[in-house]
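Just below sit the structures, each encoded as structure tokens.
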Structure 1
Amino acid sequence: MSFSDAIIPVLVFGIFTYALFKKVNVFDSFVKGAKENIKVAFDLLPTLVLLMLAIGMLKASGALDGFTRLISPVMEAIGFPAECVPLAILKPVSGSGALTVLEEIFKDNTPDSFAGKVASVMAGSTETTFYTLAVYFAATKVKNTRYALVSALLGDLTAIILSCIAVRMIL
């Protein structure tokens with residue numbers, strides 16, 4: 001048994017030992033926490049349904065393909081692989097959608113191609129921004145997001161640009 005295999009059991013044992021030492025009723029604490037988290041999940045459900053609906057509409061309407069065709073010539077002119085444009089657009093919105101696009105890039109270009117490497121770095125360095133913000137702000141009931149969305153999208157844009165630059169530097 002390796003150290004990494006023992007971390008979770010040791011952590012759980014440590015929590016139970018600490019709870020016994022502090023005379024905390026572990027079962028009641030667990031049930032109370034589970035009830036609170038079910039309420040949070042129930043509050044998040046409408047936001048997640050809306051987000052999934054928007055992603056489905058974006059894909060089914062052809063808007064993603066149309067936008068990709070529209071900006072691909074510009075992206076290729078600056079050295080960004082056109083195959084990665086759908087990934088750059090979809091990753092801030094949907095992690096699962098981005099994985100599907102990543103799989104298509106690998107299928108069409110191989111993971112060792114320039115586009116495959118850029119897509120790999122981009123997938124690992126960008127965030128599902130809209131999903132993350134929707135979940136966090138819905139859970140905390142924050143109504144005014146201020147600069148969070150703009151900052152997060154600028155971070156994604158930076159990661160997208162730097163993924164292409166980093167791969168070009170390594171090749």
Structure 2
Amino acid sequence: MEDNINKIKSSVVLEMIRIAHEFNVFSEDIAKKETKDIISFYQKVLPLMYIKASLLPDIEVSDESANERYVAEEHWEKIYMHLKEKFAKADEYWELDENNDSIKVSLSEKLADVYQDTKDFVVLFQKNQMAAKENAVFEMKRLFKVHWGPRSISALNHLHIVSYQNEIEKENEMIF
């Protein structure tokens with residue numbers, strides 16, 4: 001128990017909370033932002049969140065019943081639709097699935113998924129119960145490994161291509 005308290009109060013966890021909160025606040029206000037500013041923000045914050053999440057400590061959960069999800073489907077949908085509108089044609093792209101088949105994916109969907117997991121983390125962590133904080137950190141680390149981490153990498157790769165498309169095309173023309 002004492003070990004969990006120290007881990008939960010660690011700078012790594014507190015920095016993850018701060019960055020996730022910043023990501024969430026920005027994402028919730030997306031409708032008022034310019035597309036170039038949205039791309040720039042996500043290019044900077046996604047790698048930072050990825051690094052911080054990879055450093056999260058292992059937490060032993062004392063009460064699994066304290067684990068809750070907060071982002072409703074309607075809220076996820078709102079974030080998704082605002083992003084989709086902002087990204088327009090740049091929203092869809094191709095990536096390889098686990099069978100090396102090309103599949104069309106959505107940047108907005110990936111970012112809305114990251115939002116949902118990080119928002120749930122922040123809200124649960126803010127509860128004034130140790131079990132809630134334990135579950136928040138535990139779930140954030142687990143979902144980083146299997147859900148939002150891979151989505152953030154995919155989104156970042158596409159954001160990079162969108163941001164530097166002209167330079168990439170010029171470079172490819174010089175090669176061929």
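Just so it is clear, none of the values below were taken in a lab; they were calculated from the coordinates. Just so it is clear, the model here is predicted, and its values are computed rather than measured. Cβ atoms are built from the backbone, for glycine too; each structure is taken alone.
Figures for the structure shown
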read-out	value
Distance in nm of label points 7 Å out along Cα→Cβ at positions 110 and 142 - structure with the largest value, from 1, 2	1
Distance in nm of label points 7 Å out along Cα→Cβ at positions 14 and 62 - structure with the largest value, from 1, 2	1
Source structure (of 1, 2) for relative contact order in percent (Cα under 8 Å, 6 or more apart), computed value 29	2
Entry that produces 16.8 once mean count of other Cβ atoms within 10 Å over residues 22-29 is calculated, selected from 1, 2	2
Structure (1, 2) behind the derived value 17.2 of Kirkwood radius over Cα pairs in Å	2
Structure responsible for 3.0, with distance in nm of label points 7 Å out along Cα→Cβ at positions 102 and 118 calculated and labels 1, 2 on offer	2
Structure with the greatest value (metric FRET efficiency 1/(1 + (r/R0)^6) of positions 6 and 46 (r between Cβ atoms, R0 = 25 Å, to 0.05), set 1, 2)	2
Entry that produces -27000 once helix-only ellipticity at 222 nm (-39500 (n - 2.57) for each DSSP H run of 4 or more, over all residues; to 500) is calculated, selected from 1, 2	1
